[in-house]
Structure 1
Amino acid sequence: MDMNFSDHELERYSRHILLPQVGATGQARLRAASVLVIGAGGLGAPLLQQLAASGIGHIGIMDYDRVDLSNLQRQVLYGTDDIGQFKAEAAAMRLRSLNPLVNVSPYAVHATAETLDTLVPHYDLVCDGTDNPATRLAVSDACVRHGRSLVSGAVQGFSGQLAVFRPQMGGPCYRCLFPEASETEAPNCGMSGVLGAATGVMGSLMAVEVMREVIGLDGTDQTRVSLWDALSGKMDSFVLKRDPNCPMHSHDRVSA
């Protein structure tokens, strides 16, 4: 791992390097890491900003949607001039402006089993900020197949959910959390509404989990599901175990 930093890098990342839990070693790990973010919407927008600002070396953005006026209430990465553009392309342009040291790869494609199997193996870590069950299941299954940790976030209304799945370490997957999940459409924010600031909170918490995974901070040995309620300001959590009946873990599907 390259531990040499330019004067520009030392100044840009100085507040990270000052933290004893991060230091130069942790910042070098962030620079060497590659993260694929699936969904550049309410969760993905703040998540992507934090990842780029923190110095993640390679960021992939997978999203086939285009920027819409109704997105701007919460998708803080975009402006009015971006309406009509692919989110992946508009997000990549903003991230390169925010931190030109970061390599950004936009993918304006649907997240299917085929496209996920093409992209996931090329990244160290995957983040899912999508808002429909079919895509979330497909992303989780791809992470199981290819042995990648998955930082999963969700927001509906005033409520947020966060978990990190590590199937390559024998941990549970998204299907273990929702064994009855179906691939049919479920209500999304376009149907039920969402508090814009709540997506910012959860997207930033997803970024924190990415940092914890990449740097190797304490407390990443369990799969903990966190539930946050913006109305009460409370956050609860519980430890999730692998479901022995989960079809994705019925036999060894994890590859190196």
Structure 2
Amino acid sequence: MLKITPIPALQDNYIWAIHGQSDTVVIVDPGEAEPVFAFLQTTGLRLTAILCTHRHHDHVGGIAELRGVYNVPVYGRSHPNNPHITHALQEGDRLLLEDIPVEFEIWELPGHLVDHIAFVAPGAVFSGDILFGAGCGKNFEGSTEQLYQSLQRLAGLPDETLVYSAHEYTEYTLRFAVHSEPDNAAIQQRVKATQAMRAAGRPTVPFTIALEKATNPFLRVGRPGLIEILKAHGLADDSPASVFAALLRWHDHFRLPRKAF
């Protein structure tokens, strides 16, 4: 049976450890090495591979140090500014990790960075910085249309799919969701559930695709109430991609204290 364990790192990152019945483990997006070393020492698991969703430092910062001790392959999208990739992947590739065992389908998901990919397995997806709980990644490279299409692709996964994103952002992103859809009871319920989880020291990740479709404004751009609110912020074109772009602009200028709804 597949086990997936979060390893907290940096300020709010999650490094994901994927392991099964054997003594081996695969690590996803190690932004720093020390938490991984500690996890391996505590569990006695043996590192056999590293998966990389994209080249941002908080996802690759620990790779060189880890490979200095464990000479393991690093799977990800090739990019001139990511020297860590030893095994390049692209859209449609399938990655079989026999030791776990698990097989991933590789999806190229541009819109955050051009080299962003997701690792998709039955019932689980490692989404990096594309999809967060109740939010999405910033559009640093590529177009907002690409980011919209990447999110729509993830939204097309089965409702029960668990999303393993790379940051503990849910409590913060819900503050924007509440303002974008103030009458959405599912968002209000998620706010309470999220506050309870964080108060108990529990992560809010993973979450299901179904929950995102009910509460994440970036997956709900066709909702009339959301469109009407955006029109008050200057929206003229209510096509889904235009609504998404307007929502993203509003979000980028939206400010609330991180510790209060």
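Any read-out appearing in this document is the output of simple, stated calculations on the displayed coordinates, not a laboratory observation. Computed from a predicted structure; not experimentally measured. Cβ atoms are built from the backbone, for glycine too; each structure is taken alone.
With respect to relative contact order in percent (Cα under 8 Å, 6 or more apart), the largest value across structures 1, 2 is given by 1. Of structures 1, 2, which gives 55, 40, 30 when Cα extents along the principal axes in Å is computed from the coordinates? Computing Cα extents along the principal axes in Å on every structure in 1, 2 gives 55, 40, 30 only for 2. Comparing distance in nm of label points 7 Å out along Cα→Cβ at positions 109 and 221 across structures 1, 2, the highest value is found for 1. Out of 1, 2, choose the structure whose coordinates give percent of Cα pairs over 22 Å apart, for residues 29-124 alone equal to 22 when calculated. Of the options listed, only 1 reproduces it. If volume of the Cα convex hull per residue in Å³, for residues 149-204 alone is calculated from each of 1, 2, which structure is the one that comes out at 109? The read-out was computed on structure 2.
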